[in-house]
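Please treat every number below as a calculation from the coordinates, not as lab data. Remember, predicted model here, so these are calculated numbers, not experimental data. Cβ atoms are built from the backbone, for glycine too; each structure is taken alone.
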Structure P
Amino acid sequence: MKVLVTGGSGFIGTHLVNKLVENGNEVIVMDNAQPKLEESKDSPKTFLSLQKPLVSARNPKAKFIAGDIRSEEDVRIAMQGCKAVFHLAAIAQARNVDEDLMYKVNYLGSKTIFDAAEKRGAKIVFTSTAAVYGNAPPPLKETANCKPISYYGTTKLKAEQLLKGTDAFVTRLFNVYGPFNNTGVINVFCRKMMNYEEMPLIGTGRQTRDFVYVDDVVDALLLGMEHTGIYNVGTGKETSVLQLIETIEKTTRYKPNIKRMPPSSFDPERSIADITKISRLGWKPNVSLEKGIRLVLESLGEKFEHI
């Protein structure tokens with residue numbers, strides 16, 4: 001099947017693209033961040049244009065199109081012949097936000113993608129976020145009253161609402177981590193601990209999160225080809241930031257150099273997914289936090305020779 005992945009050069013997108021290609025799909029990656037291109041027999045290095053997609057160096061079997069999801073013309077070109085669209089492209093940040101740009105990308109850009117997919121009869125799989133819940137009491141169910149406390153969560157919730165009454169598959173992702181992630185707290189902590197750098201600890205460290213490994217998230221997204229509705233994607237387990245640091249310390253046997261930072265008003269105190277609904281589809285998280293941390297460390301070059 002021919003499928004489009006917006007934001008396919010990003011952290012989750014890269015893993016998703018690899019899995020889609022592995023499963024025999026023809027994958028088009030649309031992103032405004034051009035991946036490094038490498039010469040090969042099948043794809044010589046050449047000028048990048050929308051009319052002539054090139055092959056991404058991360059997966060040579062996926063075609064890359066440089067484009068903007070806010071542009072109807074860019075989206076039309078990228079979506080030609082696609083039977084499904086995995087819409088991951090977004091601006092994901094809670095602090096120092098350009099609200100106008102975030103609105104245009106996360107909401108208006110999503111609307112452009114959804115309208116084009118509907119016109120072509122393409123299945124929509126949309127990555128939303130647990131940030132839509134705000135400070136709702138955990139464990140968080142899909143039926144909870146959503147009151148985002150960040151503008152990121154607000155724009156994602158507005159985009160979700162565009163899909164009401166459709167056969168779209170919407171995933172509310174909790175804290176995703178794994179190789180290729182440059183900003184997630186687990187990856188940041190692992191890099192800083194290995195390099196004996198200061199680790200920023202925001203607030204008390206008692207705030208909890210539901211950390212889910214990227215391969216498990218990809219498996220959940222692939223369910224969207226056959227299913228409809230809104231689903232939480234997490235582990236159903238909550239881990240405090242202090243517990244996370246302790247787990248990384250036990251794994252690496254490196255002592256963290258913690259730098260205390262003031263709390264943020266954009267971060268909920270507790271976050272844990274109720275995954276009952278998606279479990280009914282046969283999905284479950286397979287990678288434990290301990291194993292996932294090891295995989296992240298190995299991707300950073302840690303060999304565990306001392307363990």
Structure Q
Amino acid sequence: MSGRPLALFGMQASRAYAESVARALEAPLAPHEERSFEDGEHKSRPLQDVRGHDAFVVHALHGDAEQVAAEKLCRLLFFCGALKDAGAERVTAVIPYLCYARKDRRTKPNDPITTRYIAAMFEAVGIDQVIAVEVHNLAAFENAFRVPTRHLESAQLFATYFAVLLGDADVVAVSPDAGGAKRAEQFRAALEERTGRPVNSAYMEKFRSAGVLSGGRLVGEVRGRTAVIVDDLISTGTTLVRAARACRAAGADRVFAAAAHGLFVGGAPELLDLPELERIVTLDTVPPFRVSPERAARRLTVLGSGMPIARMIAECRLG
């Protein structure tokens with residue numbers, strides 16, 4: 001264990017998630033102040049001495065009714081900078097949901113690569129390492145940051161849940177596009193290990209340009225099987241709807257969805273009424289605040305990720 005004392009902070013907008021990490025870590029959240037000014041500006045500062053400390057700051061960067069993603073990012077950067085200025089020996093940003101990660105490569109001339117820009121901002125304020133949950137493109141994430149990174153994959157958490165839920169069913173792991181095939185394969189392998197039975201795989205064709213989806217061929221056999229569609233996030237839900245309907249049309253007996261981050265923007269909450277889809281399972285990285293309690297209780301399961309994040313923090317402390 002590191003000789004540096006621990007200082008674990010949770011930004012106000014992510015307080016509930018930070019508390020779940022603190023409970024798992026058996027460490028209290030350190031006190032801090034966040035103050036907003038009348039013109040929309042803000043400041044944050046620790047309310048305890050952090051000189052020589054190993055500081056971890058928990059903050060999920062999804063937009064909500066109170067703060068958009070850009071403001072949450074700004075608050076995290078400013079607070080981590082304040083910790084470094086106050087003498088913290090090492091500052092780690094713990095990010096359950098990383099914003100602006102979907103644009104990680106150029107698909108059109110002059111496209112931005114926002115993942116790399118985010119990394120540059122983190123490094124500019126002196127953040128020493130980053131812990132994130134199920135980023136959109138792991139290779140792009142790791143290549144963008146020059147500081148050490150740790151990544152929590154959702155496959156193990158989902159496999160533990162579905163191994164119990166599905167029992168001895170014949171299961172196929174479905175990626176809603178070819179780009180997510182590796183994520184679905186991780187889930188497939190983890191579920192196969194837990195159940196001791198073969199788990200098959202399939203994937204959907206998907207092409208997106210200017211926000212328009214095309215391609216709808218399902219590659220792989222799902223007939224007579226239980227399909228679990230695996231993705232990193234649910235935004236508007238368009239991709240998930242296409243995949244669920246394709247699985248049903250191809251003869252799947254049951255269809256479930258597993259996505260780490262449930263954003264549920266636009267008409268996505270209506271996914272919970274989709275007859276082709278039996279249940280959606282997400283992690284608690286983004287609270288399902290856009291989904292009515294009635295819909296959530298009926299067809300949404302949210303799995304906790306505080307414990308594995310706490311284990312990652314403990315591992316960082318050993319280094």
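Looking just at mean projected area of the Cα convex hull in nm², for residues 65-200 alone, which of the labels P, Q belongs to the structure with the highest value? For this comparison of mean projected area of the Cα convex hull in nm², for residues 65-200 alone, the top structure is Q. Kindly point out which one of P, Q the value 1.4 was derived from, the read-out being distance in nm of label points 7 Å out along Cα→Cβ at positions 153 and 265. Among P, Q, the structure yielding 1.4 for distance in nm of label points 7 Å out along Cα→Cβ at positions 153 and 265 is P.
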